[in-house]
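Below: a set of structures, written as structure tokens.
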Structure I
Amino acid sequence: MKEISLHILVLINNCLAAKATEIEVEILDSVSENIVRITITDNGCGILPKDLDKVTDCCYTLRKERNIGLGLALAKQNAERSGGGLRIESVYQKGTKVEFWFEKNHIDRQPLGSMASVVSIVSSQPSIDLFYRHSTDWGEYVFDSRDWKGDCEYLSAKQLLQIQKEIEQGLESIKGNKI
């Protein structure tokens, strides 16, 4: 994958496959700490303890349609190649937390990509509450899909475009100096 945001989208898809209804995505993008850390937490079905060590193996998957699972394996590989790592905590029938991180100034670190697109895509899913927090050395941006959905299950195309624009502006406001 060419961008970290695509890893995030694939891992959120794992949350959806695990029947999550609440997903939290937190990103710390810090020049001073030289780190890009992504944490994805869900309230899905979780992972059995016996499977926890296997889920980052590209030859392991619970899917029936094909017998490989690359989402966690690629995230782990790219994080480790960039001076980082990946950690998974899961409680069966309660949910899962995946954290992966990169050295920010590592030459092999992928660019973050469009988190505004990822968040708007995920927000289009019915019955999913998405909370997104993005922190930098210059501030913090927070998005909560519940603020947009209210009593509605679906967001309109116009709302999704507004969400994307709002997130782009919010992230621009905390970008600070380009380094």
Structure II
Amino acid sequence: MTRIRILKREELNEEQGAVYDEAKAAGGPLGGPYWAYIRNPRLMRASQEMGNALRASPLSGRERQIAVLTAIRHWNSKFPWAAQARGSLAVGLDKETIEAINARKAPKLSDPREAMAHQLAAELLANRGLSEATYSAAEKLFGLESLVALVAAVGQFSMVSCTANAFDLTPPDDATSTLII
């Protein structure tokens, strides 16, 4: 059960309302961890901008989502999993790949960049760093700009997951995938 009260638009102060309205007009996320972030409007705006920057990065949607799901799975975060599993289907990840990550298994990915997105995220989170071999292979596959975006996606969704876990944010009932706990 969600630990914080979800504020309605009319309950927001002027600054919160402005950030909320901006996010809504841009089609940005408003639920889940954003129920917490709205209490700190600068944080909410920064998180929205980070999401926009990552979506505009040179990573493919599939590469980004593989890393995002891997990060969320690491943190066992139910609300982000439900939201991002749906988003992953929208960018073309198949249910088998999503459920392999959910089961903490390496998904069967024929694209080397996609396989590396999973490997890098899993290693970074498990070991709090990357081996020289993984770093070198990732830099060769992605180039530095995309590698920075990949690492940032892991970091952003670690923050999102920690927020969701701290506030025990309840996923929607119509989730396309639920986290295996």
Structure III
Amino acid sequence: MASQEQLELLKKGVDGWNQWREANPDTPIDLADGDLRGANLKGADLRGANLEGAKLQFSNLSAAQLEKANLARAKFQEVNLQGAQLPGAMVTQCNFMEANVQGANFEGADLSGSQFNEDVFFMKANLKGANLTDASGLHPNNIQGAMIDKETRFPDYLQDDLEDEDFLNSFL
């Protein structure tokens, strides 16, 4: 359950939130199941935060710092994650319908079981070492232009495309 004090502070604005985080770097952040729909969280320092099950629909999380955050089962419909930093984040079983993930850093993130659609493009996103197993709704066009490596894991239904040399060369 989200800390109401932390939730209210974050809703007041990113500048005040980031100042508070700087002054309280060891305080655990618990925003689990919090309602942040439509919030402007651009550049927010949410590193290591517990945002499990958070309602983030229509929010602006561009350039947000979400390294090693727990975002399992969060709702990302129509969220702007452009340029967000999510290395090592737990982003399992999330709904990314129509989310903007261009340029986001998902290096080493666990996105397994998440849902995507044809409007989600990982252009210039870092998917090196990311786990996308059991993700649904992905098409080769969604991941074209993303940075991947041999550690990146995709759903089984994309394996034939990933083994196609021409397709793989599009990532280089």
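All of the numbers you see were taken from the coordinates with simple rules; none came from a lab. A quick note: this is a predicted structure, and the numbers were derived from the prediction, not measured. Cβ atoms are built from the backbone, for glycine too; each structure is taken alone.
Work out the source of 2.8 here, i.e. which of I, II, III gives that when distance in nm of label points 7 Å out along Cα→Cβ at positions 101 and 117 is computed. Working through the options, I get structure I. Figure out for me which of the structures I, II, III the number 12 belongs to, where relative contact order in percent (Cα under 8 Å, 6 or more apart) was derived from the coordinates. The read-out was computed on structure III. Could you tell me which structure in I, II, III was used to calculate helix-only ellipticity at 222 nm (-39500 (n - 2.57) for each DSSP H run of 4 or more, over all residues; to 500) as -9500? The read-out was computed on structure I. Matching task: 2.0 is the computed value of distance in nm of label points 7 Å out along Cα→Cβ at positions 29 and 45. Pick the structure from I, II, III. Going label by label, the one that fits is II. One of I, II, III was used to compute FRET efficiency 1/(1 + (r/R0)^6) of positions 37 and 141 (r between Cβ atoms, R0 = 30 Å, to 0.05), and the result was 1.00. Which label is that? Among I, II, III, the structure yielding 1.00 for FRET efficiency 1/(1 + (r/R0)^6) of positions 37 and 141 (r between Cβ atoms, R0 = 30 Å, to 0.05) is I.
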